[in-house]
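Colleague: Please find the structures below.
No lab work stands behind these numbers, since they all come straight from the coordinates. Computed from a predicted structure; not experimentally measured. Cβ atoms are built from the backbone, for glycine too; each structure is taken alone.
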Structure I
Amino acid sequence: MSADDVYRLVGRERTRLIDLHREGMFEPALEVRLAAAASQPAIVMLVREWPCIAWSVQALEVRDRRFRTAEGIGVGSTLAEVSQAYTVRVSNEEGPHARVESLQMGFRLDDASFAPTAKVTSIWLPGNPVAIRQARCPERGALGQER
């Protein structure tokens with residue numbers, strides 16, 4: 001989805017352009033609040049110009065408890081619940097998380113000990129540049145074949 005489409009869909013009054021400044025570099029994102037008075041964003045959307053030379057959503061970080069997988073897993077679920085529903089791989093790389101390859105999702109955890117009671121604090125849904133290019137700008141060719 002293009003950044004402009006996000007603005008049209010949720011309204012500019014519910015979005016805010018921010019710089020995540022990870023690894024000391026500019027990294028633009030859109031914070032989306034579901035209610036005007038919400039103190040925390042429900043979703044943070046990373047935006048980039050690549051791979052289509054148009055600002056679009058490249059990944060999502062879901063922070064709101066209302067969003068759940070089909071199995072009912074979301075922010076607030078425990079590592080035990082995530083592990084019961086899916087095959088997970090836990091890692092401390094870039095912070096404690098449980099990765100579910102079948103969903104292409106990462107569940108950030110509040111506890112690096114990976115205790116069964118560790119809680120999900122956010123859910124990471126990375127983008128797929130190949131799929132983005134095919135869907136939004138196939139005329140640019142396959143990745144690596146830029147003109």
Structure II
Amino acid sequence: MARIGLISDTHGLLRPEALDFLRGSDHIVHAGDIGGPEILEALATLAPLTAVRGNNDVEPWAHGIEEKQILEVAGLRLYVLHDISELDLDPATAGLHAVVTGHSHKPAASSRDGVLYINPGSAGPRRFKLPISVGELRVADGAVQPKLVELPCR
């Protein structure tokens with residue numbers, strides 16, 4: 001079984017609870033609005049990391065980060081982008097298994113046309129009354145099981 005950790009919208013705050021959840025991942029995906037290179041450095045110490053640039057990642061450190069990426073991990077083809085409204089392909093036709101996004105700060109998972117759409121929500125500063133959350137994809141025997149987790153805030 002493979003475990004892909006999902007995080008988004010850290011906005012410069014990497015909570016210890018998020019790090020604890022992601023520890024043990026085989027791969028980590030950050031779906032944008034990172035907030036600083038130190039976030040990526042810390043995540044990369046836990047597992048191989050794929051990250052995309054969010055709309056708030058405008059400083060020079062973020063210029064080399066792609067806005068969208070197709071990633072193959074554990075037999076899955078994932079499309080990672082920050083804002084779902086910028087989806088520029090048909091995931092089912094492209095042979096993708098999942099689309100990972102952020103931006104809304106709202107954790108959500110749903111399936112359409114055989115493709116999983118997952119947003120781990122925001123793991124950074126609280127926005128409005130939305131939860132602080134992360135997610136994961138567990139992959140076994142070609143099947144993927146999504147999980148969203150609300151983190152306790154200290």
Structure III
Amino acid sequence: MSYTQPPPLTEDEIDVFLNEQKIAKICSLNKDGTIHTTAVWFLYKNGLITMVTPATTRKVRNIIRNNSVTVFVDDPETARGVLIYGKAKLDYEYSFRDATSLYEKYMALQQAAKIARKMSKASKGGAVMITIRPERLLSFDSMKYTALKINAQD
């Protein structure tokens with residue numbers, strides 16, 4: 001049995017897909033060499049992935065030690081996904097407006113501003129914005145693969 005990778009998304013499809021999706025999984029390297037994966041809200045803008053998190057989280061501690069991360073965004077219903085390998089940068093002095101923009105993806109402006117304010121006081125260490133600059137990006141669209149197989153059989 002052979003396995004063929006489903007066709008990738010186009011650049012335009014990737015932009016639309018990442019702006020539509022609500023949850024990303026960020027993977028970072030634990031001190032013991034295992035992988036830490038957690039689901040996060042995110043914003044995709046200008047080719048960068050951003051998220052805000054309490055500064056005391058494991059993912060932040062891992063990024064301080066090793067800023068190489070993997071982000072996976074998928075939609076099980078459409079069998080599409082994007083896998084991003086990149087470097088994360090921590091910004092403890094991020095703007096309130098940037099955080100509010102991120103939360104506006106999930107709620108109305110007034111509520112987004114309220115959440116951004118709360119997040120900045122989320123933990124003893126405050127919050128941090130994680131910005132991921134992709135170094136390598138892979139995508140797949142299994143529906144295209146299915147369409148190709150069906151057309152090949154016609």
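Colleague: Name the one structure among I, II, III that distance in nm of label points 7 Å out along Cα→Cβ at positions 18 and 138 of 3.6 was derived from.
Modeller: Numbers: I: 3.6; II: 2.3; III: 1.7.
The value was obtained from structure I.
Colleague: Ok, one more. Quick one: mean count of other Cβ atoms within 10 Å over residues 26-33 came out at 25.2 when computed from one of I, II, III, so which one is it? It would help to have the intermediate numbers written out before the result.
Modeller: Values: I: 17.9; II: 25.2; III: 14.9.
Corresponding structure: II.
Colleague: Starting from the value 25: which structure in I, II, III was relative contact order in percent (Cα under 8 Å, 6 or more apart) calculated from? The partial results should precede the final answer.
Modeller: Details: I: 17; II: 25; III: 30.
Working through the options, I get structure II.
Colleague: Another question, then. Consider the structures I, II, III: one of them gives 1.04 for Rg/Rh (Cα atoms, Kirkwood Rh) as calculated from the coordinates. Say which. Before the final figure, lay out the partial values.
Modeller: Details: I: 1.00; II: 0.93; III: 1.04.
Clearly, the read-out refers to III.
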